[in-house]
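Before anything else, here is the set of structures, which you'll find just below.
Please treat every number below as a calculation from the coordinates, not as lab data. Predicted model, so just to flag it, every value in this text is computed and none were measured. Cβ atoms are built from the backbone, for glycine too; each structure is taken alone.
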Structure 1
Amino acid sequence: MTEPPELTIAVARTMQALRADRGWSLDQLAARSGVSKGVLVALEQGRSNPNLATLARIGDAFGVPVTRLVDVSGEPTVHISATGSGRVLWRGPNGGTGTILDATDPPWAVELWHWTLQPGETFGGDAHAAATREMIWVEQGTLTLTVAGERHEVRAGQCARFPGGRPHRYANDTDAAVKLTMVVLVPPPT
């Protein structure tokens, strides 16, 4: 007997993990994806290669891209990011930065950020999806956090958490740099 192809093994492993993470039965996945239970069983047992349409329907049901279902990297249970792997996604006019350090997978993905706001810099303003949650820890300086029009001063050593589904803005109204760590809880798609 020959071994199943690497792609078949990856799909089986990923489907099992995603279904277990959500606590879904095969019947529930079948109902959400429109893929028959028989096909799902064969896929999870590594006895079948799915076509792209089937992968797309399963990915949509889980809220993940098809690339996640066919990932053959065999990612370990513990993921340690490489030093310097963060990406600067925001640059302030005075040299501040917003760097995403890493993120977990959906559903309920969590993003980990490090921010530096130079004097006079602000970011944010719009609300995120309704169930989004944010939490910050100020490492240095005093941050002005405005949520739904209400201003709050968050000083070094303090944390603030709030519903990210409300309009919010971060500002440095002082003469010294503000450094903070941010965690954003991203809800699954509705």
Structure 2
Amino acid sequence: MRIGIIGGSFDPIHNGHLAIAENARASFSLAKVIFVPAYCPPHKTRPALAPYEHRLRMVELAISSSLFFTASAIEAKEACPSYAGTTVEELKQQYGFEHDYFFIIGLDALPILTDPERSKTYPGLCSFIATTRPGFHFESLMQHVPGAYRPYIHINEMPAISISSSDIRDRVRAGLPIDGMVPDCVRDYIDSFRIYTACFT
């Protein structure tokens, strides 16, 4: 069985994340895709993120209608910071080592995810499905990827998606609508709990 993994802050999850996951699932015949909200990613400071329980709940709501998507709170159990390689290892223990695992990432994140020190990955740990993004060129990025990782890299061609979590947060704080950027259930959750407008401690 082929299992996809898509990680991120999901602050909040948006329709672009869902489109990337679905395109990767269909293109690479993935039996399921596991969404893993980061508890404390190494490249961001935890206080700057919305509380984990809200980010996880928004992911659960966003994927609730899909038979192929599931959410995992596995990183909440790890010591800070959490690393992609550690997450993959723990998911393998949970779902079984007999499956093939594919980490779904943006093309721009490829040099980071294939850096053993920054992500705790190693060649053969999993395959990588790198989604194309405007302004990032595969050939130039591959120059920063160790050769041993290259057989495990697959490209996921997609049209440009002009949605970002930071833009959504800015729009919420400015009182602007986010319809069409996130699933309606996520929009309603953000409104109900005043995510991005309330002060969390």
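Computing distance in nm of label points 7 Å out along Cα→Cβ at positions 28 and 108 across structures 1, 2 gives 1.2 for structure 1.
Name the one structure among 1, 2 that distance in nm of label points 7 Å out along Cα→Cβ at positions 52 and 84 of 3.7 was derived from. Of the structures listed, the value fits 1. When relative contact order in percent (Cα under 8 Å, 6 or more apart) is calculated for each of structures 1, 2, structure 2 comes out greatest. Can you spot which of 1, 2 the value -7500 was calculated from, given it is helix-only ellipticity at 222 nm (-39500 (n - 2.57) for each DSSP H run of 4 or more, over all residues; to 500)? Attributed to the structure labelled 1. Ranked by Rg/Rh (Cα atoms, Kirkwood Rh), structures 1, 2 are topped by 1, which has the highest value. Set 1, 2, criterion FRET efficiency 1/(1 + (r/R0)^6) of positions 100 and 140 (r between Cβ atoms, R0 = 25 Å, to 0.05): the highest-scoring structure is 1.
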